[in-house]
1. From which structure (I, II) was mean count of other Cβ atoms within 10 Å over residues 119-126 calculated, if the value obtained is 22.1?
2. Identify which of structures I, II gives the largest calculated value of Rg/Rh (Cα atoms, Kirkwood Rh).
3. Hey, helix-only ellipticity at 222 nm (-39500 (n - 2.57) for each DSSP H run of 4 or more, over all residues; to 500) derived from one of I, II reads -8500; which structure?
4. For mean count of other Cβ atoms within 10 Å over residues 111-118, which of the structures I, II scores highest?
5. Rank structures I, II by mean count of other Cβ atoms within 10 Å over residues 367-374 and report only the one at the top, that is, the highest.
6. Please state which of the structures I, II yields 14 when relative contact order in percent (Cα under 8 Å, 6 or more apart) is computed from it.
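Just so it is clear, none of the values below were taken in a lab; they were calculated from the coordinates. Note that the structure is a prediction, hence the values are computed from the model and not measured. Cβ atoms are built from the backbone, for glycine too; each structure is taken alone.
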Structure I
Amino acid sequence: MPGTAGAEIYPFIRKPDVTCSNAYLIQTPGEILIVDTGAEHEQMERILELLDDLLRETPRPVLLFLTHCHADHCFQAVRSPRFRSLPDLSVAAEETGARALEAGDAIWTIAELMGWEVEPLPVGLPLLTARDREALKMDDGVVLNRQQISLRSGDTLVVYHTPGHTHDSVCIRLGEYLFIGDLLFSASPGIAGISGWDQPALLETVGRLRWIFAHEPVSLCCPGHGRCIPATTMPALLDRLERDAAELASIGPFDRSRLDDSLEHAVDLLQEVNRIFAAVSGRLYALAYRLDDLGEAEEARRYQELLESDQIDGVLDDFSRFADEFNAGKRLKVQLVLKAVQAIQRIEAHFAGDRLNHVVDAALLRRADRLLTDFMNTVFGYRDTGFLSTVDPSSMLREIAAAVSTPPFSDEAFIEAADDPVAYRVELVSRLAYLPLLEDVELVLDAEGSFPPVLVDRERFCDEVVGVLEDMAAAGAREIRLALRREGDAAGLLIGGSDPLSSRRIRFYRRKFGLAGASLAISGNGAGLFLLLKPAPS
């Protein structure tokens with residue numbers, strides 16, 4: 001390790017995984033240092049095998065330094081009897097984290113979130129106490145607390161308090177290597193909001209890290225997850241972290257309740273994303289076939305490549321396999337949720353709905369986009385207030401009926417485009433791509449009578465109703481009824497016409513319509529939906 005008196009490092013670097021951190025073992029002539037142990041039994045066994053060899057060669061103290069008290073970084077230190085019985089072992093953690101470890105606190109250690117049981121871990125060296133720390137005031141007035149620890153080898157280990165990911169987060173420097181824990185992942189979905197997360201402190205900590213890189217000798221950063229990072233690349237990563245963290249002022253806590261809600265949403269997401277993207281992809285392939293049949297081979301190829309469906313299919317297949325492992329008990333809830341986050345981010349990179357506007361129904365594209373956004377809002381804990389406005393339910397219902405029965409083109413526009421090759425091709429594509437939603441279905445509209453104004457997100461509500469009509473038509477309904485009903489001071493919409501709905505579909509619809517401002521119930525025969533709309537304030 002450069003900048004030390006011959007210290008040697010043994011890094012245990014693993015593929016990034018929320019359930020187990022990296023671990024770093026450092027040997028000096030006077031002691032053995034460990035930065036985090038991780039949570040995986042196999043990793044701990046490898047650490048212990050190395051410790052046995054090194055201690056047999058030269059008996060000396062073992063000091064475990066924890067970057068923070070989350071269980072993925074320290075679970076094996078808590079649970080391994082063999083490790084805890086090492087003859088000259090001391091555990092060091094920032095003082096608030098030390099109290100949580102000594103209390104066996106399942107909330108602060110996020111063991112509860114992981115579904116793990118923890119027991120108290122004695123901490124012999126609380127770090128950054130008022131007696132031991134020095135306060136360094138930076139130019140912006142923010143304070144960086146630092147503690148220097150003299151080692152038997154003659155080196156000095158430096159601990160910096162860098163809260164944000166958790167209150168007890170620290171960075172640790174030995175020589176030119178800086179161990180940064182989970183700092184760089186602190187604003188990531190499913191990580192932000194976790195126990196101990198603090199957005200203002202995190203933004204200040206970005207400045208603290210910039211000070212460290214400007215004033216301390218650091219050449220390499222060793223993170224809690226993933227590969228080590230040259231210090232020269234850290235400024236750009238800190239800029240991105242600062243941008244991401246600045247947008248998270250209204251984030252909710254990522255606790256057990258939000259984990260369960262995100263998990264339920266992830267399961268529904270897998271099913272619905274498959275349905276919607278299969279529909280979008282199928283329409284593009286049908287369009288390409290018709291264009292090719294008309295001799296427009298180049299145009300056909302362009303539309304066939306417009307949606308990167310192979311990549312999206314690959315992402316969904318990978319997610320489905322991961323979900324199967326979860327159902328088989330091989331994965332934790334939090335792993336499945338973060339896998340869904342990863343899938344959504346990759347799908348978004350391959351999906352540009354704006355390029356499909358004149359090819360695929362606008363309502364379908366908006367639903368696809370909202371599907372991705374709504375899930376991320378669930379993970380971040382945002383309270384989606386929507387765009388509720390006062391709406392006349394009768395006119396809204398007629399608007400929905402017109403939208404599903406009126407083609408999005410006209411003969412006049414087609415004739416006017418005849419002399420413009422580009423405009424003509426756009427009009428041609430719109431016609432070839434058009435797929436009547438209710439071609440073989442009779443839509444019965446019952447909106448007669450007087451109904452009070454309602455408070456609803458009109459566009460979202462209409463799009464979701466169209467989605468229900470699509471589902472019912474696909475299920476073989478030959479008649480679908482849209483009927484307004486008066487419910488006291490409010491109005492309700494009955495959508496009837498399919499076979500009884502599955503509990504999963506009901507749960508999915510309840511979530512989607514709830515975001516639009518409506519509450520959902522099942523119709524009397526179980527074969528339809530009843531949507532109660534909020535009365536508009538008088």
Structure II
Amino acid sequence: MLFSLFILVSRGSATPQVQLGNTTLQGSSIPCLSRNSLEVCHAYARWDDAVFQLKAGIPYAEPPIGSLRFSAPVLKTTIQSDTFDATAFGPSCLQPGLPSAEDCLTVNILRPAGLPQNASLPVMFWTYGGGFSGGGASQYNGSAIVAQSVLRGTPIIYVSFNYRLGPLGFAQGSEASERGALNLGLRDQIACLQWVQLFIGEFGGDGTKVTLFGQSAGAIMTAILFLGNTLGNLARAAIFESGSAATTAIFSPYKGEGDWQNFVAGVPSCSQNTSNAIDCLQQTNVNSSEIMAGWNAADAQSSELFLWTPTIDGALLPDLPSRIWANGNFSRVPFICGTNLDEGTIFTPARAFNGQIIFDLIMANFSPTVPSVTTSDLQVAAQKIVQLYPNTTDSGSPSSNGNETAGLPPQYERAATIEGDIAFQSLRRSWAQTAAEAGVKVFGYLFTQPQSSPLGVYHGSEVRFVYGGVSPAASNSDYKLSIAMVDYWLSFATSLDPNDGLGVPRPVWGAYTSDNPALIQLNGDNLTLIADDYREEQIQYIIDKSPVFHH
């Protein structure tokens with residue numbers, strides 16, 4: 001999801017500099033800003049002059065244009081100039097509806113001012129969400145997080161980056177598979193993590209203390225990196241906000257063949273090259289406007305919500321995540337994973353539902369494309385889901401409305417609950433259980449803070465709390481929860497445990513274990529541990545049928 005939480009404003013003080021090889025990066029000093037004032041950061045840092053140093057728009061890979069379009073990122077370790085202006089974010093990667101560009105593979109570093117030469121601070125590495133087709137690093141300002149890290153005596157460095165989106169980052173189809181052009185956005189993430197390992201020490205960071213955190217698509221990408229041995233020495237911990245490796249369902253690339261063909265046919269200069277499109281798409285005469293025309297054409301011809309998503313590629317993602325988990329082939333590093341109470345509401349169209357419509361949607365969205373799963377298996381599962389989720393339920397989505405639909409169509413709540421459980425709740429629970437059983441240190445949460453929306457505690461509503469974007473002028477409950485969440489996140493990033501005792505007083509967040517599968521309920525009026533047993537029968541059925549649901 002996209003959340004333009006903050007705006008960074010340059011400040012007229014001494015220009016901070018960092019030397020990378022023969023190039024001097026010239027950054028900027030900035031105040032800690034909330035959306036409208038310094039109020040939030042003053043409350044966090046209790047400073048009158050909370051100043052940080054920003055180094056932004058630094059290229060971590062060669063521009064993915066021309067012959068490098070639809071190619072793996074090429075790490076960029078030198079800049080061919082004596083000085084480099086790092087005072088502003090680079091453009092977001094090409095996407096519909098927003099100013100953006102293909103030359104977008106840049107990284108940003110936000111750090112406390114006045115670091116000593118030998119500083120070696122933990123790093124928090126953010127990956128934004130946006131359905132793999134939108135978003136950008138510049139929409140998130142980590143200054144409140146950094147401010148609180150300084151105040152509590154555990155300073156960190158905040159890193160964000162851009163990755164390729166849509167067909168450029170998550171191409172589909174047989175040609176993309178044959179040409180190694182699948183999951184390029186994931187490869188961008190890995191390249192940036194490699195860049196951090198090479199250079200974060202120059203900014204005062206410690207490459208051995210990197211914690212990945214991300215939301216929605218950003219959490220999905222990070223979770224995929226936890227499969228196999230991809231992470232290596234790139235990170236020591238992670239925080240997954242509303243996203244697991246199969247949240248968008250994992251298919252073979254051939255499922256998206258039609259979308260790829262529609263994309264190519266919509267690129268004016270390549271519309272006749274559908275059988276050998278990538279060579280044509282890499283020509284310099286094919287500009288970003290043509291790429292965008294093809295992207296828009298493909299989107300217009302599809303009824304799917306997410307066309308361009310991670311896919312089985314034989315390398316980063318060789319199989320369904322559930323099968324990889326079952327084989328024990330995942331990184332043994334500690335993590336936090338959590339979901340919001342009403343994850344499914346924003347993905348469920350406001351239309352009337354009944355059992356037959358829900359059955360038909362499951363059949364359409366989870367058509368088998370992997371071995372050992374048949375159409376008959378899916379039919380049985382779809383029928384069972386319709387039975388397990390009755391017409392009304394007190395624990396459905398939006399939960400805050402109980403049995404009231406708040407003007408939404410009949411059985412909307414039923415459909416939204418199914419959507420949220422299949423895509424989010426079941427995967428979070430399964431992933432936490434699997435890792436805990438393997439001896440991994442896991443902390444789980446359920447975000448239940450009420451929102452002023454008919455969609456309840458919707459997907460993405462926790463982000464402003466994590467980023468300290470809740471003013472003291474808001475409800476006391478919201479503000480207390482936000483500052484507690486920032487401290488939990490910082491504590492975990494700096495000590496691998498959310499309970500370091502620093503910052504604001506807050507309840508102990510117990511680990512998620514096989515013997516005690518507990519979550520912390522993130523609610524300003526009831527911040528406490530709860531059992532991870534909501535909709536136990538329904539969610540366990542989904543977990544048991546993981547391959548059927550492309551998990």
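1. Matching structure: II.
2. When Rg/Rh (Cα atoms, Kirkwood Rh) is calculated for I, II, structure I comes out on top.
3. II
4. I
5. Largest value of mean count of other Cβ atoms within 10 Å over residues 367-374: I.
6. Source structure for this number: II.
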